[in-house]
Structure 1
Amino acid sequence: MSKFPFDIVLFDLDGTLVDSARDLCPAVNHALGVIGRSAVSETATRNMIGGGTDMMLTRALEATGGLVDDATYRKLTQALLEHYWANIASNTVPYAGCLAALDLLAARGCKLAVVTNKSEKPARELLDALEMTDRFDAIYGGDTLGRERAKPEPDILNAAIADCGGGRAVMIGDSTFDVRAARAAQVPVVTCRYGYHDVPVDELGGDAMIDHFDELAGVLEGL
């Protein structure tokens, strides 16, 4: 068997590895309900995910009547997080083929890492609940190095690559945050057509795109 072209595969979490909108949408709507706002659909929520909790809540507020004052925003953030943390894996599941793809990459000698804008603590709690944590050699959240160093900055990608021992790396993600971070870290990036997109999917600008995890290893071999 020929050597696999990548030593390290970096993954976004929400919308890439796992379908977490199933639990994020109820949490957003719980927060909106605190101030009597209308609920947003799960489909709409999928397009609000990617930049962390603050951006998701801001987008939901903008879609339902506009932003609120700072004190109310802090109250809504706390309401959202408390609801989400209490239900972090109630409905969230890995995407079809995800676990098999991770195991295949590991068998090909790849180190695997999560680099997400989700805060590290809930990211680890979610991965623990889904029994996925042990598959990864490094896990970085959007607050691990400080929020100012989250994606689209390259810092958490570079840190994860270093933790994995260095070598040729590739990023797998579903948003422009992932693509821009990968470009800044000077690594190729594969986007996911099935994920949560902050722009039309064909405008993500990655080096390749997959429709299903079954395609991932083959696509990486072609980069």
Structure 2
Amino acid sequence: MQTDIVTATQRRTPDLFAYRAPFVIDKLLMNKTVATREEAEALFRELVRYLWLVEIDRSRAYPMFSLRVDEAWHQFALFTLEYAEFCRRFFGRFLHHAPSNAPAAGARREATWDELVAAYSALYGEPPPAVWSDAASVCGPRRVIRDREASVRLRDGKAELVDGEAVLVRVDLRGEAALRFIARHGIFYVRELPGLDLDDRIALCRALVASRTLRVAP
């Protein structure tokens, strides 16, 4: 893999990494996936880097580990003419968007996050930046979505958010009101959680996003 990375680095076209898609940046801003243009540019850059990594290492399938980078891919693909031309120009074929999957997984072994980090670092000379962490993007104005069923129970002086018997998170009783709010609402802003200060609201939601109990809304 290391040899393949070096060879690919030598032959990659600089034009790929110079490509700009202001229409995608505007869409990410408009739908509140990002708060700033700089954040949108960072997500798009990581999308391009991800697609190139997937292109040059076909020994395994690289899942799309970030829902936010995936959203940049999704929005780009909606601009069908521009996206098709981008694919033809830089990859010689159309890269189908498959949420949370590499462009062409097939029967290849699925890479772990650590393997993606290693391959990314070998190719680009640095690890994936913080934009790959959906949890790191959580802040007070961020909207999050709960996809899992959830209820709240009290046990041993703690409040637990549970899905059946699976414990999703366990907090002190002062966080009970926040957990009950999460269990009642499928989508909400982090700042809306009751009973906690802002730092604790952010910390709670980051933990739930990291565990895939919540996801950052587009």
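Starting from the value 0.97: which structure in 1, 2 was Rg/Rh (Cα atoms, Kirkwood Rh) calculated from?
Values: 1: 0.97; 2: 1.03.
Answer by label: 1.
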Name the one structure among 1, 2 that distance in nm of label points 7 Å out along Cα→Cβ at positions 15 and 159 of 5.7 was derived from. 2
Figure out for me which of the structures 1, 2 the number 1.9 belongs to, where distance in nm of label points 7 Å out along Cα→Cβ at positions 23 and 39 was derived from the coordinates. 1
Among the shown structures 1, 2, from which was the value 1.7 of distance in nm of label points 7 Å out along Cα→Cβ at positions 55 and 143 calculated? 1
Volume of the Cα convex hull per residue in Å³, for residues 47-150 alone: greatest across 1, 2 for structure 2
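From which structure (1, 2) was relative contact order in percent (Cα under 8 Å, 6 or more apart) calculated, if the value obtained is 19?
Details: 1: 27; 2: 19.
Working through the options, I get structure 2.
Comparing distance in nm of label points 7 Å out along Cα→Cβ at positions 71 and 191 across 1, 2, which structure shows the greatest value? Show your work: numbers first, answer last.
Values: 1: 4.2; 2: 1.7.
Largest calculated value belongs to 1.
On distance in nm of label points 7 Å out along Cα→Cβ at positions 63 and 175, which of the structures labelled 1, 2 is highest? Spell out each step's value before the answer.
Values: 1: 1.2; 2: 2.4.
Top value of distance in nm of label points 7 Å out along Cα→Cβ at positions 63 and 175, among 1, 2, belongs to structure 2.
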Please state which of the structures 1, 2 yields -14500 when helix-only ellipticity at 222 nm (-39500 (n - 2.57) for each DSSP H run of 4 or more, over all residues; to 500) is computed from it. 2
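All of the numbers you see were taken from the coordinates with simple rules; none came from a lab. Keep in mind it's a predicted model, so treat the numbers as computed, not measured. Cβ atoms are built from the backbone, for glycine too; each structure is taken alone.
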